[in-house]
Structure formats: structure tokens, C-alpha cells
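The structures come next, written out as C-alpha cells.
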Structure 1
Amino acid sequence: MFVAWLALALSVVGTLPAAHASDLNSITVQKGDTLLDLCRRYLEVPSDCRQIVRLNRLRNPDLILPGQKLAMPVDALKSSPVAGIVTFVKGDVLNESPGRGGRRPLLVNDAVLQGTRIFTGKESGVEVAYDDGTTFFLRPESTLSLIRTRRLIDSRMLRDFFLQTGEIINRIQRATGHEQRYNIQTPSAVAGTRGTIFKIAVDPAETTRSGVLQGRIDVAAMEQTVSVDEGEGTVVRKGRAPLPPRKLLLPPVPSELQKSYRTDPFQIVFTGVEKTASFRVILARDAGMKDVTREKVIKPGEPCTFEGVPDGVYWMQALSIDELGLEGAFSVPVPVEVRVNPLPPIVQEPADGSEIRGKEISFRWLKVTGAASYHLQIARDKEFSDKPVDLKNNVDLSTVARGLAVGSYFFRLSSVTADGYQGEWSNTLGFTVPPPPPIPPTPDLERPVTGKNEMRLRVRVTVPGLAYHFQVAKNPGFAGVVVDETRNSPELVFPRPDEPGTYYVRSRCSDAAGNFGAFSPPQSFEITRSFPYGWVGAGFGAVGIVLLILL
């Protein structure tokens, strides 16, 4: 399989733009040089000397003079293979090398040799650098074959790549005194350049899109070549000639870009550029935009929504895409902080919209991972401008608010980390402190009725829905209560006390919520000791019986 791909890539080399295929190297003849010596010194295959004769139209190959300049094809010059070094890898990146068989993971610091084929998976990328400063970055879902990477005898670099699919961004370093030759072939076109920054993309339909960010490239297809200058691009559909170069669109501008985004998801809105069909927005962990975390293509007017982005500092970059799919220049990367954590606490009580009576209002919430303390605010308005409670640095998962006046309130909670960073507020919830209910009336207690075996207490005027609390005690301060009962009826019947003495009674009312009114004024009743007629009669009877016996 690898040999087949290499053969296909090599077959495309013959379609290089004419200006590149005819690259010539000029050699100055020195005293004592012969053509055969020069061919042995400079040519990869010395027998190609006949080609030098024809190229320079030498009538007598044995007669060359000092100072004479001879043209030699660059492709025929001696060269040595040059390996690139992997400087960055993200995700699933594989390589296939001649003679090794199978695909292997590509790692940082690995050498990439001539004849290697590189594959990047989804959300993956790889950067390869050469010792002359030239680099290329292969974006996700791309396949690239390194057909030739060689250094000529005069230090000139020759690179021929075949991009089957995906996108490659090239940064070519111009060598001092020598121009680089750098060619990217695709299934539908060939791009050749010397000293430039440009990108080439091939889609599934094998359409090639080229854009120049710096310098100039030549793009050839179907025996036609167009020159694409800086800030321009061209499109080549398979089996067709290149379209005339057109200006690349300017990048979109983010409106109201925040330095820190604290919600998940978060949105970035862009102002459009004329003739823009869509935008591509990239979020990366590095300013070089290689370690891409999120990438989205959106339509003009749509917000770019990112979700599930871990906390951290990122770099955001965007570009415009025209109706032909040509991507414009990247915007300058700008830093963006994402800090969603710590999350807001989940409130357990009070329930939203609840009515809370009493002098104390309890607040409880669930523990938040990463939170060292919590911040509670209670306000009379949703804008939280009037805050009767602003409790910070609460390390517990609950607290109590006291002394809130009657009215409606709003509250919210946030989590705070150990370094003092406060997360987003929870949703705003509300509760009401209602006016206290009317105090149940003080009952008008009738005088206690003492029966032979029981006592009866009764309230004169009754109110529907009230309960009645009765107390009987032997102390006017009701320290020793002997009867303490509540009835739904205004009457209490209880056994008559056995112990003589003065007893005190009182009563109070309570409503359905258990709120009590004041006790009635205490009333009293007496339990007297009765004369023991039965015992006396029994005594006299016993005496009579004794007397009868004695008599």
C-alpha cells in the first residue's frame, strides 16, 4: 500500500509549475576544471553529463574555459536526505515509513524521513520543523506524504510533499543566499513557492484551496499556472484550471469580548465582514494555535457557543470564509480566560417562593467541590442593591438569618475558593416573611363549677377554629400545675382534686398554626376537708357492740 501511494505521489511531481521544474543551478568553471570532473562533483548521476552538454549547448564538451558559467538542473544535483523533527503532537497522529511496515504513533522529537506518510485523526495535529527554520503544521483529518526532503550540494533545500486530504500550514524560511524550493502537490493542483507562509487545503471532493499569508506562490493545474500574491487565494477543482486569484477576506471582529468567561456554556459574538459566508473560530491552549481545544464554523450573525471547556487561559482566533470556501487571514490570537469553577451551590432550603414565619430563617445547601467557603446575599430587590444580609466567608453548609422584617426577599449563593476567587451566583430565589397572624383572643373564663366528683371549666364566648388550653395549679404563679390540657371545645371536665386547699385556673386560646394568645386572669376555687361522718358512725357502732358484750 505504501509503495502504491509513493508511486502516485511521484507521478504528480511531473506536473510541477514550469518555473520550478526548470530550476537551474549556475556553476562557475575554475582553472583546471573539466566537464567530467564537474559532473562527478555535482551530479547525483555522473552519466547525466550529456544532459549538461545539451542544456548548455556545448559544441566541444572537452573545451570549457575558466570563468565560464554552466547551468545544471537542480533535480540532477547531488543531495542528501534531510529529516524533520516533530515539535508538537496532539491527539491521534500516525506515520508510515518505507521499510518499517504498518502505521506507528508519531511522537515529539521523532525524526520524519523522506518517504514518510503522516496521518492526523479528528481533533489532532502535528508540527514538523527542519534545521533551516522551515516548519509545517498538519491540521486534523489530514494525510500528507513527504516525497522528497533533501539538501543539495550547494545547501539549497528541496521539498516535495503530496497532500491527499486535509490542510497544511507552511512557514518557509528563506535561506541566506539560496532560495528554497517547496512544492505541495494535491490530487487536483500543485503549489510551488520560495520563502513564504501559505496554507493548502484539500476537501473530500479533491478541491484544492490555497491562501497566501506572506510572500507568493504559483499554483498549477491542467497546464495552467496562476501566481497568488500575499493576501490572495485561489481554488482548483479537480480536472479544471485554477480560478483567478481573489482577495482573502479580513478576519471577523469579536464584539464585547470578555477577558473571563464564568458560565458554561459561554458565547462569543462577531461582527461580520462583507461577502462572508461563514466564520471559523478556534480556541487553543497556546498562542501558536496548535493545541486546539475547540473549533467551530458558524454563520454570520450566529453566536459562537463553547461548552464543556475546562477552566484555564486560552487563545482565541477567528477567520472569515467566502462563498468559494477560501479562508481568509487569521485574526491576532487574543487571550481568553475560562473559569467556571467553583460552581454555585445547590440550595436545599428555603424553597423558592416559600412563606417563612418566625424570627429565624434557615438556609442550607450542598457542598461544592473546590469551595473553601460560601457567600450568601439576601436582598429586597432582584438587583441586590438593598441587601440586609451579606454574609461572606461562611465555611459551613448552613446558616440562619435573623431579624428580617415583613416583606418579600431574594437570595443567592456563590462558592469561593481558598485563593479568594468567587464563582458565579446561583439562580436568584425568593421567599416571603408574612405579617404575623392576629393574636388569638384572651378567653373569658367562667367561674369553676365544683361537683361532688368532678370539676368543670368553661369559656363564656367562643371563636370558631380555636383550641383552648386549660391549666390548674395550687400556686398562683402556676409553678405546680396539676392539670395541663388542650381541648378543641371551650370546656374541660376533670376529676375533683382530693387534696383540700385553694386551686387556681386559667385558659388561653391557640389558632391552627399553634400561635397562642394570652392567658386569662387566674381564678380560684377551694377544696375543703369534709367531716368524716362515716368514720364517726362506725366508731359509735363498735363501742355499742363492746358494751353489749360486757353487759
Structure 2
Amino acid sequence: MQGRQRSERLARALLDPAAYPEDGPVEHVETHISHVYLTGAHAYKIKKPIELGFLDFSTLEKRRRFCEEELRINRRLAPLVYLSVVPIAGTCDAPRVEGAGAAIEYAVKMRRFAQDDVLDRVADSGRLQAAHVDDLARQVAQFHRSAEIAGTEDGLGTAQRVRSTAEQNIAQLEALVAGAARSALERLGAWTREQGARLDSTLAQRKAQGFVRECHGDLHLGNIALFDGGIVVFDALEFDASLRWTDTMNDVAFLSMDLRAHGRPDLAARFVDACLSHSGDYDGLRVLRYYEVYRALVRAKVSALRAAQPGVDAHCRSAMMQRCAALVDLAVTIAQPPARVLVLLHGVSGSGKTWGSQHMLEATGAVRIRSDVERKRMRSMAAGEPSGSDLDAGLYTQEITHATYARLEHLAQTILRAGYPVLVDATFLRAQQRDAFARIARDERAAFRIACFVADDDVLRERVRRRQAAGIDASEATLEVLERQLRTREPLSEAEAACTMRFATATMSPAQIGEAACALMHVRAGSVAP
């Protein structure tokens, strides 16, 4: 009790502008484990002297050590935001941040950004844009590529630890809720145990393959902000290394889930698609839904813990428990598998397949694979990197084209087996190419559909010219390529035509594309978990 009273006195005293080395008013943001004080151009974050089982900030030395760890891990993604660890001197009633004398507390000093620019508020105010999500996906994929890999012999990220953590989280949450949420948690507990057992070898394999890395660990919208004209990711999880050293797909799952929780399943699907396009980790889809459910329930537990803290008024407690219940409901929704559908995106270069499929995946939650991207990935090239290949040469020989379609077949099968509908973006001008994917759909007991993208020949030529001049797309199709496609494409058979929908991209809006995709795939808009 004495320690808590001392902490509360210090927290109140730090509201005084005189405690800081800079002038100006002080704003205070409190979480269940920390206090953040916003003063002028800086923010100072101190840790509460608490022990919650999953974290221990109970002594000054532990809080100093975790401040230093927070600085280290966050400089990986936000080096311009995280500045230093500074002492707080003086007394609990008259503290001096960065003052002389013995430290009574420590703080992480950061550059300040507007609280309205944190992405949870940006999303809730309707300001979150597709470009923000694309930037995030690029940063996250690059961060994961460079993050340190866990050793094969250590206990970090093992299948047993992953399963134990998920199951313990549910048990801890069950002790905090009642009623319908408690009943739903019982079902989710059974689902988590069953899925964990089914995925045991997959989880072990992913660690052996190097996918367990020193990740962010707490990648939700509240830890991302608009900053200096871009996006910055902050507040990586410092207090438990075992929660930070995790599968890279666990990070992806947290943000995907949180976008859904903020009413943006379209941007969740866009984020997952962009991450996979950068990383090529389509095997990770086997564990994505498991981690999304886990992350929804982690956030539900955080809301319940905040509601249970001393000093929370009845209104806030009610709002937090409503948030908890909503996250439990979201976990139930995510746990339900979506429709099993394989859709070929058929059409010549410039017909709008990539543009249209972006709106299709955002409306349906399907996973997209692109021949232009995978063709280059097989040669360790970035999607937008030019190959300098001539017609029927370089990356575009018959041999490489055959290998590219073989890779797409493998990926389509992988995605369907992971429990996701798949969009395959390629020209599919040959009946033989289309037949191979129809067989995969039959073998995997998935519906088979064709989305036929069309435009007038003059529109096709203009689009190819513009794209070639821009030089930033994965496609390198030229007018010569287009003219050959128009001459040699093989028409759809009667059976293929029966499962085909035409997409006239010159006249259809993004909303119409999305609505048509939902009808083609027989899913309700926004109902498929990305």
C-alpha cells in the first residue's frame, strides 16, 4: 500500500510543469501499466510499480532496466522518436525530471506527437487511408526481414509455449468476465485447444524455418502514429521477452485483428495482402487465424484489467467491459472459417485485374497471389524491379512462365488448405492453365470461379503505355506483348463460361467491383476474416 501511495503522489506531482526542463502545460495519458506526460516537444513515460504475473515493475531497478530495454527495442522502428532514458530526481512531492541527485524514478524520453494522430483515433475519426496501411505493411515486412532470429535450441516461440500462452490468456480472461462473454470464452477455449493441437507441428516447423524473431509484440493501432509526414510504429513490448520473440505472423495478426475491431475489415485484408506480397510467407496463413483469435482475446483481457483497476468510475468501467465483450465476439467471428473459393482473374495485360482484385480482396477478405510478383520472387527480385527482359527472353521464357504457373498452383493449394479463399492474378489465356486450377479446386473441395476482366482494345493499349512509362508496377507487359495476347488468347469453354463473371473495369466503380466479387464468391461483404 505504501508503494502505491508513493506512486500516486509522484504521478500527481508530475502534472506540475515545474517538474520538467522545458516550459509549457503538461498533459497526462494513463494506461494500466504506465503514465505518459506530454510536455512541449517531448513525452516522458514512466512505469507503474506493479506486478501482474505477466510483468514485474515492482522495484526501481527493474523499472530502470525495462526503460532501457524499451529504448533499445523501439529504436529499431522509431529511432527518431525514442531519445534516451532519463532519471527523475527530487522527491515524490517535488520531482525534477532530468534533475541532479539520486534517481527516485526513471522515464523514457521521446519526441512528442499529437494524440489525435495515433492510428486508433485516426481510424475512429475516418481518417485512416489505404496509403497508411500500405506504408505500414512495407515497414512491418522490412522490419521482420531484419529482426534477429530466435535460436533453435532456446525456448522462445516453441509450439508448447505458444499454445500455453494462448490457453493461459483465455483462463485469465474467464476470471474477469461473466454472462455471454464467459460462455463464448468457453467455446473459444475449446477451439483454441483443438487448433493448437492441430497446428503443433506447423508451429514447430515455423520456428525451425526462422519465423520466430524478435518482433514488435504489441502491434495494434494504438501503438502506431502519423509522424513527420509518414507512419511510425512505437511502444514495442519490452516487459516480457517471450511475448516479443514470436512468429512474425503473430505481429501481422495483431494489426489485422485490430483493423477489424475498428470497423475496417477492408483495410485488414489490404494489410494482410500487402504483407504477404512483400514477404511471400503464404505458409504463414496456416497460423494467422489462430493468432488473430489470440490477439483479440489479449486486447479483451487488457480492457477487462483496466475496468478492474482502482479508481475507475462506473461509466468508464462499463465502456471497457463493453469493449471486452465486443472483442470476444470478434474472436468468435474470426474463428469461423470463410467460404472455400478459388477465383481465377482472367484477362489480357491492361484489363484491370490487379486494380480490380484489390477491391475484390478488400470486399471479401480473400488472399491474392500475382504472377508478376511471384515470377520475380523466384529470381529474388523485388516486385517493382525491372528485369530488362525482351519478349520470350529473360524472365519471360516459356520455361519460366511454366515455373511461375506451377508456383501459383502450389500457393493456391496452400492458401485453400489454410482456410482462405484465393484470387489468382494472371492472364490465364490458355485453357490448359485454367484447367490446372479447376482441378485444384475440385481436389480441395472448393468452389471454382472465373473473374473475366475486359476493356476496349484502345483502353488496353493506353493503360499498358501508361504503366510502362511509370515503370513502378510488377508487370512489364509491353504493347508488343498485349498485341500477341489479343491474337492468341483461347476462349473460355462453355463450362468455364458458366462459372464466369465479367468485370468491365472502364465503367465499374470500386464499390461495384466489390459487390460483384461478393456475388461471384457467394459471401456477404465484410464477412470473410482476412
Structure 3
Amino acid sequence: MTSSQVTRPRPVRWVVALLVTVAMLVATTGVVVFAQTGSSGGPVFAPASTVLWAEARLDLPGSQEEELSELLGHLPGFADPAALDAKVNELLDQVVSQASNGGASWTGDIDPWSNRQFSIALLEIPASGSTGQSPPSMVIGLGVKDRAALESRLASFLTQQPISSEQYAGATVTTVGDVSYAVTDQYLLVAPAADDIKASLDVLAGNTPGLADDEAFAAAASRIPADRLGAFYFALSALRPFIEAQVSGQPGTELVLDMLDQLPTWVSGYAQASSDHLTLGVDIEAPRSFLVPAMRETDLATDFPAGTVFYLELRDLGSTLHGALEGLLAQIPEEDKQDLVSLEQLLGSSLPSFLDPVQDAALGVSFADGAFQGGIAATLSDPAAAQRRLTALVALIRLAGGQDAPFEVTQGDIAGVPATTFTFTDDGMTAFGAAVPPSISVAIADDRMYLGVGDFVESALTQDAATSLAADPRYANAATTAGVPNIGLTYLDIAAMQAVFESTGGADASYTTNVKPWLDALDYFVLAETANGQTLSTNALLFVR
């Protein structure tokens, strides 16, 4: 091992800028890529104990360049697919210039030698009680396509800088001010501390295991598609000691520690472009104690009109709430539990089991003739038990409201089904600029329960499946692409919501100039959750028109 010293007046601005640039790319664009091996064939440089790993792939592997160009062509300013590289370079020039106070540029100082792969590895969670003044233990890796060009550029910047260097694991670790770096055939490694560079060099040299050798990382990596804009991996289990140290001795510590038992082992995610939508996928490995809802496909969407602008579907709602309420009620002081017992006697059921008859539930919102309409449709495992509990709940609400209640309760038939309606004295409520009907109705028909404002219950009971949300081609495409069957689904009709907003007078000059051109390009958004054992996957898709 050798070392040398040369005195110079100031740090290397473009090397420092790399730390800021990569962090800004990950934090502001959300484009991060799962690193297993770089396209140049280099292995992962992160040690096996790495807590967080993320990488931005601006090289657009596989079909991503074509898909992204077509996707961005729907947005303002991207009509010419050939302009994509120029726009990316322009953006990166701005980022690097800001990060280096004008001392460097992307096109002049980085792009000539970079293969456009940017990686970050957080090696450990900061210790409890840290002052926050010391830099985090981390390494940034930038893929190298032309090592000679990189070393030439470094030499031109380092002619008048303070340098300390040492040989380690076949590479030179150089420290300039508060930054250390090393160059290999695959990477330029940059870190706040030389020891972190050495840890990565040990992995590259095969002296210590890398993150790719970690079992949890390998499980997460197997779920990432080959063609992607990016991904990330976070070992959430590493947070437990940090959180335990933070809450130790504080009020509510026992509750927090119980919640930590539900902390996922890891979370990973990716971004992928398709010609008509952008996909963001997230996977988590839930603990064995976590109750995973059943994977199912329902026809609840047939109870909602095709014009529904927001739709949410959940599985096993009753059992999920049962477990959550049991945990919360266990924290109630003993002296307050008698009130809970009295409430449960009036309801004819324990509070956690009150909604047990509810299986799957869907919430939908729509707008018609300038009025808001929305409600819930749910499947029931035991309609008779659900009816008894609903009757008890209505009686309790009547009792609690008394003679001065701000609502009137009436019984009657809606589309031939017995229903209860609460009509409120305040009829001036609005939502998104639309009037909200001053009544809520609830009814149970066969094995379903309906609850909603205004005419929702009647609309659901008489809805023709052929003109329902389920038959809407856009919704059907969204659900199928996101994943069916699933454990939950969310759908937002962006185009319809935009029309509602503009028709209710929400558009001003600023909106018309700065927001509308972008909204005009968006169509709808869908999010679906699926499960494979204890691995829960969420696919969020944003479609363009």
C-alpha cells in the first residue's frame, strides 16, 4: 500500500456534484433501477449488508427507449421522439450545473465516459443518537464505458487539488477534501469516506459477499422485469433496531414494538414504460404473522355506473378490520373498558366482530347533472347476521341523536328492497364543486349491502351490467393490465375528473396555461394489489390518451 500528498486549494467540483446529482435523480424523478450486474458485465459493488440500493438507468435497456419515446410523445413538448435524448441531456446539464455551482456539465464532463447507469448503496442505518453532522455510510457507483476518458477528465480536474491516495484491492482510492473515489473498469465509485469505497472494492474483488449474494435481495430481484426504467431495494428489517432505540422508554413503546412485528422484511420496486402507460411496481415481503387477504375477482363493479370516476375495491374487509380493531382495543385502559362492554351490548356484537359478515367491499364516486353521487357495495357472508347488526346500529344512532338530531330517519322501500334513509337538515354540502344530496340510505338485498348518498342505493339495485363500470372498456383494460384476480384495486378516471373540475368553474388562467396541457394527455390511473404467499405486489399504472 502506498500513499502520496499534493496540496491544492479547493475540492473537485464535478466529483462532488456527482453525489448531489445522483441523489437528486433518485429523489425527484423516482427513476431508479435494480442493480444486479451492469450492462458492462460488472458485478454489484454493494456489500451484502447494504440497507438501501437504488440505481437510475438512463441507458434505457431493452425496449425501454422505444416505449418511453412513444409514451412521452403524448405529453407536451415531446411530440418528436428524436428529441428525447436532447431533452434528457438538457435536464441533466441543469442538474449537474446546479449541483456543482456552474463548475461542471453533464454533456461536457460526465456523458463522454459514462454508460448512463447511476447507483446508490446506503451501507447502514445511522446509529441512534447520531448528531447528523457526519456523512452517511454510502457509495455512489457510476457505470463506466470509457475508462481512459474518465481518467483523463479526472487528471485535468486534479492538477491543483489536495489529494491523498492509497492502493487497495487492485484500485487507487483517492480522497479530495470530503470526497473519496476509486476507478475500476466498470465503475467510478464515489463516497464521503474512503472506508466505504474499500468495502465496495472488496466486493468487486470477490473478497467479501455482495448484495447479490443476499437471500432477501435475490428474492426481490427475481420479481423485477428485465426491461425497466428502474427499481430499488430496501431491507426494512434493518430499521427495527433503530426504531427500538428511538422509542425505548417513551410513552406507547409497547404499542410501537407490537407494530414492528408487522414490519415487512424488505420492499422493492421498479418503473417500466409501455407505449400507452407507465408502470410503477412495488413488492413487499410481509411477516408470517400478517394476514394476507384472499385473491379474488368480483362483479362488484357491475353495481356502479360506467361514469364512475373513482372506484376502490377491497377483499376480506370484515376480517381485516376485525384484527385491526382487536389490536387497538387491547390498548384501552381497564377502567374504560366498561363503556366498551355497554356499547357492544347495544350492538349485539363485540366491536371487532361487528363487520365480520362483510367480505369484499367497493366504493364508487360519480357525478351526474352537476350532483355528487357515491356509495359502497359489499358482499355478505351472512346476510341475516348483517341485517340484525344493521338494525341494532340504526337504533343506536336514533338513540344517540335524540330529539335534536340533525337528521331524520325514515324506513321505506327502494326499488322493492327495505331501506333506511337518514335525511340531514343541512343541504348545502358540496364536493369538488358539485352539490352533495343531503341523505344517506342503506339496504341489504340478497347477499349484498348498499350504503350511499342520494340515489346511490336505487342506482345500484337497478344498474344494468351492460352499462355498468365493469362493461366500460377503459376500466376493463385498466383492471386486466394491472392484475386480475387481486386483493384490492383502485381506479381513477383522470379525464372524467378533469371534465368535472373544468365544468364546475375550477379552471383559471394559471390552470389553463400550466396544468391543462398535461392533464389533456392523461387518461386514467389504476392500482392493483396481488399476493403470492407472503409477498404482496402492487402495480400502479398511469395511462395516456
Going by distance in nm of label points 7 Å out along Cα→Cβ at positions 193 and 289, which of structures 1, 2, 3 comes out largest? 3
Given a value of -16000 for helix-only ellipticity at 222 nm (-39500 (n - 2.57) for each DSSP H run of 4 or more, over all residues; to 500), calculated from one of 1, 2, 3, which structure does it belong to? 2
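Starting from the value 9.2: which structure in 1, 2, 3 was distance in nm of label points 7 Å out along Cα→Cβ at positions 89 and 489 calculated from?
Source structure for this number: 1.
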From which structure (1, 2, 3) was mean count of other Cβ atoms within 10 Å over residues 329-336 calculated, if the value obtained is 18.6? 2
Of structures 1, 2, 3, which gives 2.01 when Cα Rg over 2.2 N^0.38 Å is computed from the coordinates? 1
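Bear in mind that the values in this text are calculations on the coordinates, not laboratory data. Since the structure is predicted, the reported quantities are computational estimates derived from the model, not experimental observations. Cβ atoms are built from the backbone, for glycine too; each structure is taken alone.
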